[in-house]
Structures are given as C-alpha cells and as structure tokens.
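Asks: These notes open a run of structures that come right after.
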Structure 1
Amino acid sequence: MTRVAVLSAGSWGTAFALVLADAGCDVVLHARRPEIAEAVNGRGENPAYLPGIALPDTVKATTEAGLALAGADVAVLSIPSQSLRDNLAAWAPLIEPQTLVVSLMKGIELGTGRRMSEVIARSAGIDPARVAVLSGPNLAREIASRQPAAGVIACTDHDVARRLQTACRTPYFRPYTHTDVIGCELGGAVKNVIALAVGLAAGLGLGDNAKATLMTRGLAETTRLGAALGADPATFAGLAGLGDLTATCLSPLSRNRTFGEHLGRGLTIEQATAATGQTAEGVKSALSVLDLARRHRVEMPITELVVAVLQGSVTPGRAVAMLMTREPKAELYS
C-alpha cells in the first residue's frame, strides 16, 4: 500500500487525502491545529474545512510533520503558496530521499517569480524529476462529495507522473498525466487572477458577455506568458488551463471569484478577506504574476488592472472602462 503524507489539512488538502484513501493509499494528514487532528482521528471529519464530509478510516491525522513524513512514499503539499518557503525550512530535512513530492498549490512566489515546483526543488534540494504538480478544475467541496472530476499530474519524469496517477485514480477522480510542468503551474496560478476579474465583473452587475470576454482574454494572457516561459501553448486548452479557469471563474465555491465579487460590491480588501473566509491565492499572486510578465515583456492588461484594483489605485468601474477603451487589435494572442 502506498503511504502518503498530506501537508496540511485545509479544504483541498483534506479533499485530496480522501481521494488518495479511496484509491487505496494509507494517508496521514498533517494538521496544525490539534482540534482538527482530534476530529479527524476521533470522528473521521474535518469540521473546520469540510464539515459533514466523512473521511475514510485510512485517513489519520497528526500535528507532527515528522510523523506524517516518516516512511512516506509520497508527500503532498497543500498550503498557501506564499508560506511554502518558510514551511520547507522545517519540512525539507524530514522528507526522505525516496519520497516523491506533489504540489497542490497554485501561485507564483512574491519577489522571486518562481513557480511552486521550483521553490520545492531549490529550497528543499529535491531533484525536479521527483517533484510533480496537480492542477485542473478541482473545487475541493465537489471532490470531497465524490462528484466526477478530472485533473492533470505533471512531472518532467513521465514515469513518476504515471505512478502518481495510479495512486490517486478513483471512480470519481480521473487524473491525466503531462510533462509540461511550466504550463500546468502557470495555468493554475494565473486563473486565480482572472477569477478575481470575473468576480469583480459579477460584483459590478455585469453580464455573462463581460465574464466570457474576461475569461477568454485572460486565457490569452496566460498563454502568452506561458509561451515566453517555455510552456506548450496547447496545455492551456486542457484541464490545467481552460478547465481550471472555467471552474474557478464561474463557481460560487471559488474563493478567488468570491473575493473579487465582494470587491466589486464595494467591500474593502480587509472586508472581502473576512467575508471570503479562506485564502484567495490570486490576491497575493496577482502582483507576482504581473512582475513575472514584466520581466519577460509580456503584456497582461487584465492582470495589470486587477493589481491596480487590489492596490487601490483604480476603482473596479474604472478598470472596466480602461479595458474597453484599449487600442483595437487582431485577436489571436495579441
């Protein structure tokens, strides 16, 4: 039986722990809060993040990262992206040489512009061929409810991706494999920013035409940046691109779309954060995505205006007007 450590016990980490257990793995969930670990072990539930979802008996929890990682064949990291480097300082010595590492995180590190797999490989000294990423239209609550979904496991070593595919395949979760780690990670990171834009539009009372336009042009921005970084443009037409973008922009379960909608209705950043309740990765990653685009001289007008709204230099309504009055161009990726 494959032994998997999942760090840590947020909504997506817990949902994926359930998937792994249903696929036949022995799972240890690392929870920072003792009351969560006690609830998982005592009641088979994570009431803080997935109330009402019964977890399989093969999911156990601990507050000790060392206990979770001891003897693990796979370590799954599911924490806010901007806290990854600090956490790895404590976790890296505990990750055993044979352990494969899977990132569920969708963000770009502030300051360095590095993708999460790059942070893992460099900070923890792990061979990039042992680091995989999982992306796709994966709303945690739906997957925890065992509703049909699919995802993409990307790794530069396709054999590793196939091993991980086997470890998490269930009747309701269909994982595909890929070797385009750059494309899969960028698709996951930038879609959060575009979902903020779609949420802003919804909060302003704009219609489906506006939302579809933001999604389509947002995908063009993502593809341009991906091409500049060496990704395969075709990746963005798949689950890690269009699929993830669609789910995150349209679902009321999406934190980023919800956060943007709160802003569009006039809430402040602080009020929107409190109302959303959980981390909306796009709020911090928007600036790092824009910095990355500027370094590579890639034009990303939607991302740029989302950053301006978050920084308070442009109102949501003004941002819409600025997008609509840009110089006309041919479509394609321009």
Structure 2
Amino acid sequence: MARNPRTEPTLDDVARRAGVSPATASRALTGRGPASPRTRAKVAEAARELAYTPHAAARALATRSGTRIAVAVGGPTAHVLNDPYAARVLAATATTAAARDVGVSLHWLPLHDPGALGRLAEDRGIGGIVVVNPTRPALATVPRSARGRVVAIGVGSRDVPSFDVDNGTATTRLVEHLLAAGRRRVAMITGPPWLPCTERALRAYRRAVDAAGHPPRLVEGDFTATRGETATAELLTRWPDTDAVFALGDLSALGALTALRRAGVDVPGDVAVAGFDDIPYAALSRPGLTTTTNPVETIATAAATATLDRHTPAPLTFYPSTLVLRDTA
C-alpha cells in the first residue's frame, strides 16, 4: 500500500500543539518579543515533539537577520511600479517591516511571464512576498512550499491568502446613491480586464443597474487619468444622454471631469461623476469628487504582518469602504 509522503511540520502546527497563536510561538522560539517562561517552555516542548525545523528563510525573517519582504506588482509594463497605488502599498509594507528590522524590495511581475512570481517565491533570500495586482495564472505558479510566505492584495488562491477592499459592496452603494439622486443612465469606466479583482465591482454595477431596470453602459479603463479622459469622450459619443459616470479609480474619474469640462458639460448638473479610492486629489478637485474609500495602508499592513508572523489568515479578508459625498454627485 502506498504511503503518504511526510509533511514537514509548520509554525502553525507548533502553535496549535502548544495552544498559542503563531505570533506567540514565533516569539517564544526566536526569543524576540514578549513571552512568559512558561509559554516559551510549552512552545519549545511542542517543537521538539513535532521535530519542527524552521525554514531557512522563515528563520532568518523571524530573527531579523535582514531577509527582505518583496512587494511584487503585476502589470503589462514596468511603468506599473510608478503607480500611486503601488507606492502606497510599498510605503506601508516598508513601515511595517522596518519595525522588525526587515528590508523591502520592489519587483515587477510581467503579465506575459506569470512564472515570474513562482520564481520569486522560490528565492530563499526573500522571507515573504506581498503580491499587488495578482492574476490567477501568476498565483498558480506559487509552490505549496511557499505557503505562509506569499500573500496577495486582490484575488488569492488555495495557497495564497488575499487581503482586499470590498469593492463590490462599495460599488453597489455608490451606484445606488446615483440612482437615488435621480440618475437613470449611469455609465461605468472599468478597470483593466486582466485584473481579476475588478470583476467584483463590475458584477456589482451590473446588478445595481439591472435591478433599477437600466441597461449597463461600460467603457474599459486602466485606472489612469489619461484613459479616463478618452473613455469619457467615447461614452459620450456612444451614449450622449448619459447622466452619470462611475469610474473604478479616482484618477480615471478626474480624467472624466476633464473630458466633460472640455465638452462643455455641467457637473453635476448634466452629468454626475464618482470615483473610487478617495486619493488626496479627490478632495482638491473642483468640483470636489464624490468617491468611496480604499484603506490601502491598513490592507498592506495586515498583508505584510501576515508574512512577518508566518500567520495563516482566512483565504480572503475584506476591508470595508466608506462613501464620501462631495460636489460631483
């Protein structure tokens, strides 16, 4: 009869045996951070019973030996590394890692090379990876041996837990706000089609306008102001009676405001405009942009902490978004 291959014990196994959290088990084993003598003894005994040996990269990260967390950003070109969203994730991750004396590096994950993530996950010099803009093909290349070292902001997989804003509920609330204000022909500037996490928002938009008895009006976007401007010009040509524009991204919404201003359209009199993210420019625009929040720093901090603590969170952790009403809708 075939025998199952031996499964190496993990820090989570030790924590369960000792009856403590993974973070406490890590502190007890490394001697870094608070843990009572009794707790250290319980954890050490559990580790001995399980014959637990920390993975080299995990041990290096836990003992603050300089192993870094990689922030890996997916996108069609390396220009994605200049995106303000990626910068916010990087800054929050660096702040979290610095508190543990751990460094951070920034990497581009080309869309045409999904295996780049798998190769990065196999790099023993990297203690943890926070994946930004994850795609399903890229996540599929992460080896199971990297479980606990790789987390995603966006969609996840069986072996890669994800942290993300609840953009579906946020989209529903925003579109319902536009409809309640009397708008009947609400168009949406979407996110890029290759990014799976935008699918939730798209489904929510479709359900909201369908429930109100209105057909969808969709134009593809890419989260940039430039594309938001051209997308708005396209939707006005295709649907000149549009009375509201919801852009999945504040930069796209600001581009929409530019296009509407150029076309002589009054906002919000003729067309209401709303965005997503509540970036600082949203409050500074004239008129002020109605939007909904994205707690990027909170999400990135939680993701980075999960890799640092070798904590195995739920497959998907959602963070709420708050509607911010200003002058454009």
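Every read-out reported here was derived from the displayed coordinates using simple, explicitly stated rules and does not represent laboratory data. Note that the coordinates shown come from a computational prediction; the quantities given were computed from them, not determined experimentally. Cβ atoms are built from the backbone, for glycine too; each structure is taken alone.
Asks: Here helix-only ellipticity at 222 nm (-39500 (n - 2.57) for each DSSP H run of 4 or more, over all residues; to 500) has been calculated and equals -12500, so which of 1, 2 was it run on? Write out the running numbers ahead of the final one.
Replies: Values: 1: -15000; 2: -12500.
The value was obtained from structure 2.
Asks: 44, 18, 18 is what came out when semi-axes √(5λ) of the Cα gyration tensor in Å was calculated for one structure; which of 1, 2 is it?
Replies: 2
Asks: Let me ask another. Quick check on the output: 1.00 is FRET efficiency 1/(1 + (r/R0)^6) of positions 72 and 296 (r between Cβ atoms, R0 = 35 Å, to 0.05), derived from one of 1, 2. Which one produced it?
Replies: 2
Asks: Among the shown structures 1, 2, from which was the value 3.6 of distance in nm of label points 7 Å out along Cα→Cβ at positions 40 and 144 calculated?
Replies: The read-out comes from structure 2.
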